[in-house]
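Each structure below is given as C-alpha cells.
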Structure P
Amino acid sequence: MNDRAPFRILIVDDEPAIRTLIRRALEMAGYRSVHEADCVDTARRLLSEEGPFDLVLCDIRMPGDSGMLLLRELAPRAPDTVVVMATVVEEVRVAVESLQSGAYDYVLKPFEVSTIQLVAGRALRRRQLEIENRNFQAHLEEMVRLRTQELDVRTKALSITRHGLLRGLCCLAEFRDPETGVHLDRMAVNCLALARQIQRDSAYAPMITDTFVDQLFESAPLHDIGKVGIPDSILLKPDKLTSEEFKVMKQHTTIGFNALKSIKSEMGEVEGSFIDMAIEVAQSHHERWDGRGYPQGLSGGGIPLSARIVALADMYDACCSPRVYRPQPIRREKVLQMIEEDSGHAFDPVVVEAFFRSKDDFWETEGHLQD
C-alpha cells in the first residue's frame, strides 16, 4: 500500500489551471486524497465539513479573503495541519512574512512538478515528525507520572514501615515497664516542642532542620530501649540501687546502642540511615555537658544535639512523674530550679534557655498525657 495515500491535502487557489497542475503533481507522487477550493470561503466550508487536512497548499493573493488570513485561522483550528504558501516572485516579501505567521514553506509560481512533489513530501514528513515527537513526549510524561506515582507509593509504604518499626521497638520498653508508655509519648511531644523552640531562636537554629525535628520526634521515645536488657530485679527495684546495680543499669545505653546498630547493619547503610538519630539518643542521652556522664564521658558539643535535647526532656519528665523508686513526683518549681542550676553542668545552656522559653508547652503536654 502506498504510504502517501492516507494523507489528505487541500489545494486553495483561484486559478483552475494551477489547481489542476498541483493535483496531477501530487497524484503522480502517490497522494490520493487531494481536494480543491477556489477561494478562502470554499476552503473554510471544506474544513468545516471534512475536518482538518494534513497539508494545505494555499495561494496568497486571491479574490476575497487572502491566503494569509486562512493561514492565521488554521493555527488554532487545525494545529496539526502543515501549510505551504504559493506566490509570485514579486511577492516574496509577503511569502517570508507567512513563515513568521506559521507557514512551513512557500513555493514560487510558475511551478515545477518536481518542486510541488518535493515541498509536499518534505512538509508532510515534518508534520509526521512533529506529531511523533509530541506523542513521544506525552508518552514519556505519562511514564514519568506513573513512575513518580509508583515511587510515591513506595516511599509512603517505606515511611509507614519505618514508623511501625520504631513504634514496635517502643512497645518493647512499655512491656518491660508499664510506667514507660505515657512517658515515651510525652518525650516525643516535649522533644518536638524543645527542638522547634531551638529552631526559632538560638545559635543552633541552622542545625535544626524540619527533617531533624521529624526524626527527633520518632527517635526520642527510643532513648531507654536498652532497658529491655536490664534484669527486673534492678529495673523495677523500689529502693535505691547499689553501686553494682547502678553499673548494670548504666549498661542500658550500650545495650540500646548495640541493638539499634544491629538493625541498621541488617538494613544497610542507606536504608537504615533513618535510625541514626535513635542510635545517637539511645547511646548518649546520659552524657553530661561537663563530661561527667556515661557511657563515653563526652562533653559539650561532642554530645549529639539530639541527645542533649532528649537528656533535658527526660530529666524533666522523670522528675515530674511518679516512679517505682519515688512514688511522689518532685514539685515542678523544684524541678525548674534543678534544671537552672544544672545549666552548663548536666545540660547544654542553649537547650536550657530554649526549655524555659517553651516550658508552657511541657505543662500543656502533662495535662493531656497523664500517667
Structure Q
Amino acid sequence: MIQRFFLLCSGADTQILEDCSPGERTKYAGIGATVFFTAAMAFLAGGYALYTVFDNVWIALGFGLLWGLLIFNLDRYIVSTIKKSDNKWSEIWQATPRFILAMIIAVVISKPLELKIFEKEIDRVLLEQKNDLTLANKDQIAQQYNPLIGNLETEIQGLKDEVASKEAETNALYETYIAEAEGRKGTLLVGKGPVYSEKRQKHDAYLAELVDLKATNKDKIAGLESQILGLENEYGQAVQSSQPIIDGFDGLMARINALGELPWFPSFFIFLLFLAIETSPIVVKLLAPQSAYDYKLEDEESAVRAWVTQKVAQRQKIMETDEALNEKIYGEITEEQAVYAHKKQKAEEILRIQADRFHDIQVRSLS
C-alpha cells in the first residue's frame, strides 16, 4: 500500500511498473518518497512563513497545505518529464531547466525553515535593531520639539537675566546711598543729607520696579514653563504611539534581513541539504542507465506515435482522393444540358420575383 502511494508520487506509469522487476518498483518508490517528503517540508516551511506574517494558525495551515501541494505537483512533474535515451547530452539538456527549477524550489523551502532553526539568534539581532530604531525614533521626534523647547528656554533665560540685571542695578543704588550716609563716597559727609535722600529715593524707585518686574516675569516664566511641559508631554506621547510599530518589527522581511546578518555558512549548509534532497531524483534518473521501465515506456510512446502518424497520413490520402473525385463528378455535371436548362429556369424565376417585388415597393412609396 505504501509502495503504491510512493509510486503514485513518483509520476511513473504504474501499469508499466507492474510488469517490471521488484527492484525497478523499489527505485521509483524511493523517488516518490523523496517527492512526498519534500512536499511535507514545503508544507511546514510555507506554514511557518505565513504564521510570521498573519500570526494566525489556521491561515498558516491552509496556506502551508496549498504550498505543499504545489511543490508536490511541481516535483512530480519535474521527475516524470525526464526521459531516458541513448544520448547523455540530450538528457542533460532536457534536465537543465528542471534542475534550475529544483534549485529555486530548494531556496523557497529552505529559507523559512532556516528562520525557524535560527530563531533565537534572529531574535537577538532583531532586539538590537529594535533598540537602534527606538533611539533613532526618539532622536527624530526630538528634532521636531527641541527647537521649540529651546526657544522657550531662551525666552525664560532672557526674563531671568532681565530680573538679575534690575536686581544688580538696585543693589548698586543701595550701596551708593549707604556709602553716602557713612561718608565713604559722594560728599564724604557723614549723615543723611539731601544727597542721601535723593539717592535713597532713586533706590526705592528701582526697588519697586524690581518687585513689579519679578512678579511680571514670574508669571511669564510660569506660562513658558507650562508650554515646555506641554511640548515634553507631546514628545512623550509621540514616542509612545510610535513604539508599537517598532515593537512589531519582526515580520518575514525583517527576519530574512536579520538572518542575512548571521554567519553565512550554517545557512548555506542547510540550503545545500535541501538542494541535494530536491535534485536527488533528477540526478538519480540522469545517472541510472536505461532500465526495463524506460524501454517499455519508449515502446508504448513510439507505438502511439506511429499509430497517430499512420492515421494522419490515411486521412490526408482520403481527403486528396475525395477532392479528386469531386472535381471529376462536378466537371461531368457541368456538361449536362438538362442540368443547365433546369438551373437557367430557376434563375429566371428568381429574377422575375425580385423584379415584381421591387415594382411593388416603388408603387407603395409613391402613394
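The numbers here are math on the coordinates, done by the rules we state, and not lab data. Not measured: the values here are computed from a predicted model. Cβ atoms are built from the backbone, for glycine too; each structure is taken alone.
Suppose relative contact order in percent (Cα under 8 Å, 6 or more apart) works out to 21; of P, Q, which structure was it derived from? Walk me through the intermediate numbers first.
On the way: P: 11; Q: 21.
The structure behind it is Q.
Tell me which of P, Q gives 7.8 when you compute distance in nm of label points 7 Å out along Cα→Cβ at positions 50 and 202.
On the way: P: 7.8; Q: 9.1.
Going through each structure in turn, the value belongs to P.
With helix-only ellipticity at 222 nm (-39500 (n - 2.57) for each DSSP H run of 4 or more, over all residues; to 500) coming out at -32000, pick the structure among P, Q it was computed from. If you can, show how the numbers build up before the last one.
Values: P: -19500; Q: -32000.
Of the structures listed, the value fits Q.
Taking Cα Rg over 2.2 N^0.38 Å as the quantity of interest, name the structure among P, Q where it is greatest. Don't skip to the answer; put the middle values down first.
Working: P: 1.91; Q: 2.40.
Max of Cα Rg over 2.2 N^0.38 Å: Q.
Given 7.4 as the derived value for distance in nm of label points 7 Å out along Cα→Cβ at positions 250 and 322, which of the supplied structures P, Q does it correspond to?
Numbers: P: 3.1; Q: 7.4.
It must be structure Q, since only it matches.
State the single structure among P, Q that was used to calculate distance in nm of label points 7 Å out along Cα→Cβ at positions 146 and 314, giving 9.1. It would help to have the intermediate numbers written out before the result.
Values: P: 5.0; Q: 9.1.
Structure Q accounts for this read-out.
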